[in-house]
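Take a look at the structures listed below.
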Structure P
Amino acid sequence: MRKKIELEYIFASSVKILFARVSTAHGLSEWFADDVRQSGDIFTFVWDDHEEQAELVSVKKDAAVRFKWLDAEDEEEYFEFSLRQDPMTEDIALFITDFVDAGDEADAVGLWDKQIEMLHRLIGA
C-alpha cells in the first residue's frame, strides 16, 4: 500500500526564482534529476541510466505544479510542489506532496532532504 507524505521546506528566495526551479525542465534538471526533457506535457526524468516519465497535470503560476508518473499503479497518485509566501518574513514555504511505499517513508524523506539541500545551495537560499 502506498502512503501520501507531505513535506515543508523554507527558502529565503523569491517566488519566481523558486517556481522556475520546480516547474520547468531546465530548473528541475539543476537539482531534481540528472537530466529532464520536456515534450508537451510529458517530462522525462533521467537518473544515471534510469528514466521515468511524468505528465504535467496542472500548473498555477508561481503557486503550484503537479505531475503524475505515467507508470503509477494508482490513478490518484501524483507529486506536487506548491509555494506559499509568509507575509511577515517573506520566506517561501515549499510544500512537497508525494506517495511512497508503506515502510519507506523515512528513506523517501531522507531522499527529499538531500534533493532540497541541493536546491538550497543552487539558489543560495
Structure Q
Amino acid sequence: MAQFRFENLEIWQMAIEIGDRLFDISDRHREQKRYRFAEQLDGAGLSISNNISEGSGSTSNIDFASFLNYTHRSIYECANILVILNRRKMISETEKDEIFSKLEHLSRKVTKFRKTLI
C-alpha cells in the first residue's frame, strides 16, 4: 500500500523505471572513470522522479504543475545526454532509441497530466 501520493502516479512509476535504466548507463561510465558523464546522467535522471514526487506534495495544483515543468525539462536534459553519449560511441543507437522512446512517452504523459492540474 502506497504511503505517499506520488507512489500511485503512473508518471512517477515510469520515471523510476527510466531512472533505473539511466543509472545502469551511468554505472558503466563510472566504472570506466567517465565520472562527469555519470554524474550528469545521474542528476538529470534522478531529477525526473524527484520533481514528480516533490510536486505531488504541493498544497496547490498550480505548484504541482510547476514541478511538472521541471520534470519535463529534466526529460529533455536526459535525452540530450543520451544523444551525446551515442555520438561519442559510449552507448549504442539501439540503447539510445529504446530509452528515447520511454522518455518521449513519459514526456507526453507528463504534459497530459499537467493539463489536468491547471
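Quick note: the coordinates plus some simple rules give every number you see, no bench work behind them. Worth saying up front: this structure is predicted, and the values here are computed from it rather than measured. Cβ atoms are built from the backbone, for glycine too; each structure is taken alone.
Tabulated results
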item: Test item: FRET efficiency 1/(1 + (r/R0)^6) of positions 29 and 69 (r between Cβ atoms, R0 = 30 Å, to 0.05) calculated as 0.95, pick one of P, Q; result: P
item: Of the structures P, Q, the one that -8000 was derived from, the read-out being helix-only ellipticity at 222 nm (-39500 (n - 2.57) for each DSSP H run of 4 or more, over all residues; to 500); result: P
item: P(r) over Cα pairs in 10 Å bins from 0, in percent derived as 15, 45, 28, 11, 1 - corresponding label from P, Q; result: Q
item: Which of P, Q leads on relative contact order in percent (Cα under 8 Å, 6 or more apart), largest value; result: P
item: Test item: distance in nm of label points 7 Å out along Cα→Cβ at positions 21 and 61 calculated as 2.2, pick one of P, Q; result: P
item: Highest-scoring label, criterion being Rg/Rh (Cα atoms, Kirkwood Rh), for residues 37-84 alone, among P, Q; result: Q
